[in-house]
Structure P
Amino acid sequence: MKTIKITPRGYCHGVVNAINTISNLDTLSMKKPIYILGMVIHNKQVVDSLGEMDLITLNDKSKTRLELLDEIDSGTVIFTAHGVSPAVYAKAFSKGLRIIDTTCNDVFKSQDTIISYTLQNYDVIFIGKKSHPESEAAIGISDKVHVIENIDDLRKLNLKNPNIAMTNQTTMSIFDIFYISEEAKKIYPSIIIVDEICNSTRIRQEAVSKQEENIDHCFVVGDKLSNNSKKLVEVSKEVAKINSTLIESVEDINIEQLKVYNSVSVTSGASTPTKVTREVISFLEQFDKDNLSTHNNKSNITKYNLLSKKPLPI
C-alpha cells in the first residue's frame with residue numbers, strides 16, 4: 001500500500017528530556033520510595049515500563065497533583081513533563097521530599113508568561129483542556145487564571161478587569177487557538193495574546209494540515225491520553241479534510257477498512273515511541289488487500305525499553 005510518512009514524527013525535546021532524566025537516575029542511592037506525580041508523559045507503554053525501575057506512578061483522574069501529594073510521606077517525587085503549580089512545589093518541599101523536575105522548558109515558558117501578567121494585575125485566559133495537568137498547573141498559579149476550552153467557554157467568562165491577557169496549553173491546536181483568539185479580540189479589544197504553542201506541536205500540525213489531496217486516510221499513532229495526538233486527528237479531519245484515526249499500535253488498525261484505501265499517511269504524537277510508529281509504517285507498506293499473508297497486524301513489541309542507559313537523541 002502506498003504509505004506517506006509525515007515528518008516530523010517521534011519524541012519532542014520535552015519528552016526526550018523527561019525520559020533521559022528518569023532513565024539515568026541512580027535509583028539505588030536515592031531516597032525511597034520514588035514516586036512520579038502523574039504520568040510522566042502521556043503514553044501508557046512508557047509508564048508501564050517504569051515499574052521495572054522501582055518507580056511508583058501516582059495517577060488518579062479524580063485528584064489534582066496537590067491532592068496526590070497527600071499519598072506521599074517520604075522519599076523522592078518526580079514532577080512530570082507537564083509541569084506543576086507553585087503550591088505543589090511548596091507542599092513537596094514542606095514534606096521534606098527530594099524533588100526531581102522533568103517539566104518541559106516550553107511549559108516553564110508558558111507558566112512564566114502567566115506569572116508575569118498576574119503580577120501586573122491582569123486576568124489571564126488560558127486556552128487548554130480543563131482536565132489536563134498543564135491547565136491544572138496554570139490554575140494553581142493564581143485565581144486570576146481562567147481555563148477555557150472553546151469559544152462558548154470564552155463568552156461565559158464576562159471578565160470586568162480592563163487588563164486581560166490570553167495564553168494557552170502548549171499542545172493545543174494552532175487552528176483552535178487562532179479562532180478563539182480572534183473571538184477574544186472582539187469581546188476584549190485591548191486583550192494581549194501570547195501564543196505558547198510549542199514548536200514541536202506547531203510543526204506537526206502544520207505538516208498534517210498540508211497533506212496531499214489523494215490520501216485516503218491518515219493514521220495518527222499515539223496514546224488516547226495524549227492531547228497533541230488527538231489534536232493531530234482533528235487537524236487532519238478539519239483542516240486537511242482527510243479522515244483520520246488515532247491508533248495506539250499496529251493492532252488497532254481495522255483490516256476491513258484498510259482494504260478500501262489505496263493510499264494512507266502516518267504521523268505520530270510527540271510522546272509516541274519511535275519503534276511503535278515504525279511497526280505501523282512497516283505493516284502498511286507491505287499490506288496488500290488481495291494477499292492474506294499481509295493482513296496479520298499482531299504487534300511484535302512486548303514492552304518499550306525505557307531502561308537503556310543510552311541517552312535518546314534530542
Structure Q
Amino acid sequence: MELHPEFLKAVRLYAKEKGENWLAELPVLIQYAEEKWELDVKEPYVLSINYVAPAVTKDGTKVVVKLCMPDHDGFKDELNALREFNGKGMVQLLDWDEEKRILLLENISPGISLANIKENEEACRIAARVMKSLALPAPSETSIPTMEGRKRSLEKIMVEHPEGVGPISFPVLSKALTLFSDLLHTAGPSFVLHGDFHHFNVLLSGKEEWVAIDPKGLIGEIEYDLVQFLLNCLPEENLEVFTQKRVKIFTEELDLNEERLLQWGFCHAVLATAWSVDEDGGDSEGFYRMIEVFERLIGETGASF
C-alpha cells in the first residue's frame with residue numbers, strides 16, 4: 001500500500017509501536033471489511049491519523065469505511081457518540097466492528113466542507129443550525145467522557161512542563177486551569193457534544209442540508225463545543241472584530257451565554273495550542289493568537305478574569 005508520508009509520520013508519532021503494527025496490518029483490515037460487508041474499498045481520502053475511504057457495496061450503495069488506529073478509548077468514544085446522535089445532525093452510523101475498530105458510515109454527498117463557504121457570517125449561521133440539530137441532552141448514564149478529562153489533560157501538561165510549553169508561559173497555563181475549574185463548578189445543563197466541531201467536520205448533504213462528521217464524543221456545555229470552530233479559518237488581520245462577529249451570531253442563534261463562550265474560548269485556546277506543540281517546539285500559530293483575543297474580549301464584557 002502506498003500511504004502518504006505525513007499520514008505515516010502522524011500515526012507513528014501518536015501511537016508509537018502500536019501505530020507501526022496497525023500500519024502493517026492495514027491491508028488485512030481493509031480486506032476484512034470488504035469481506036464482512038461485501039463491498040469494494042476505493043482510494044482513501046486525505047488522511048489524518050485514521051484510514052478513511054469511500055466504498056461501494058454489492059448492491060451499488062456508496063458508503064464510507066473508517067478504520068481507527070489504536071488510541072486508547074478514542075474509537076469507543078466516537079462510536080458511542082455516533083450511536084447517541086443516531087443521525088440527528090450527524091453522519092449516520094450504519095454498522096461497526098468493535099474488535100477491529102472499524103466504522104461503516106453513510107456517504108455524505110456532495111460532501112463539500114463548510115470551509116468552502118468563504119463568507120464568515122453565512123458559515124457561522126450554517127454551523128449554528130447544525131449545532132442546534134446536535135443539541136442532545138446528556139443521558140443519565142454514559143461512558144462518553146466529560147469535560148473533567150480535558151481539565152486533567154491541562155493539569156498533566158502543567159506537571160510535565162513546569163516552565164511552560166511552546167509559546168505558552170506557565171502563568172497562562174495556570175490561569176487557564178483556574179478558569180477551567182471555575183467554569184466546571186458553575187456549569188449549566190450538560191449535552192452530548194461533538195468534541196471537535198469545526199468547518200472541516202461539517203459537510204454538505206444534498207442541496208441544502210449540512211451534517212457533522214468525526215465526533216470525538218464529549219459531555220459538557222454547548223458553549224465549549226463551539227470554541228474549536230472559533231479557532232479555525234481565521235483571517236490574517238482584524239482577528240478580534242472577526243471573532244466578535246462569530247460570537248455574536250452563535251450567542252444569538254443558539255441563545256448562549258456570551259461570557260461563558262469567551263471564557264471557554266480562552267481555556268480551550270490554551271489547551272489546543274499546548275496540544276499542537278510538536279517535538280521541535282512548533283505549534284499552531286492560529287490557536288496561539290486566539291488566546292490573547294479571548295483575553296481581550298473577556299475584558300470587554302467586564303467579567304472578572
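Where a number appears in this text, it was derived from the coordinates with a stated rule and is not lab data. What you see is a predicted model, and the numbers here were worked out from it, not measured in a lab. Cβ atoms are built from the backbone, for glycine too; each structure is taken alone.
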- [ ] Can you spot which of P, Q the value 2.6 was calculated from, given it is distance in nm of label points 7 Å out along Cα→Cβ at positions 74 and 106?
- [x] Q
TODO: Using mean count of other Cβ atoms within 10 Å over residues 2-9 as the calculated read-out, with 15.6 as its value, let me know the right label among P, Q.
DONE: P
Task: Top of P, Q by mean count of other Cβ atoms within 10 Å over residues 186-193, largest first - done: Q
Task: Given 6, 25, 30, 24, 12, 3, 0 for P(r) over Cα pairs in 10 Å bins from 0, in percent, calculated: source structure among P, Q - done: P
- [ ] Taking -10500 as the value of helix-only ellipticity at 222 nm (-39500 (n - 2.57) for each DSSP H run of 4 or more, over all residues; to 500) derived from one of the structures shown (P, Q), identify that structure.
- [x] P
Task: Value 23, calculated as relative contact order in percent (Cα under 8 Å, 6 or more apart), assigned to which of P, Q - done: P
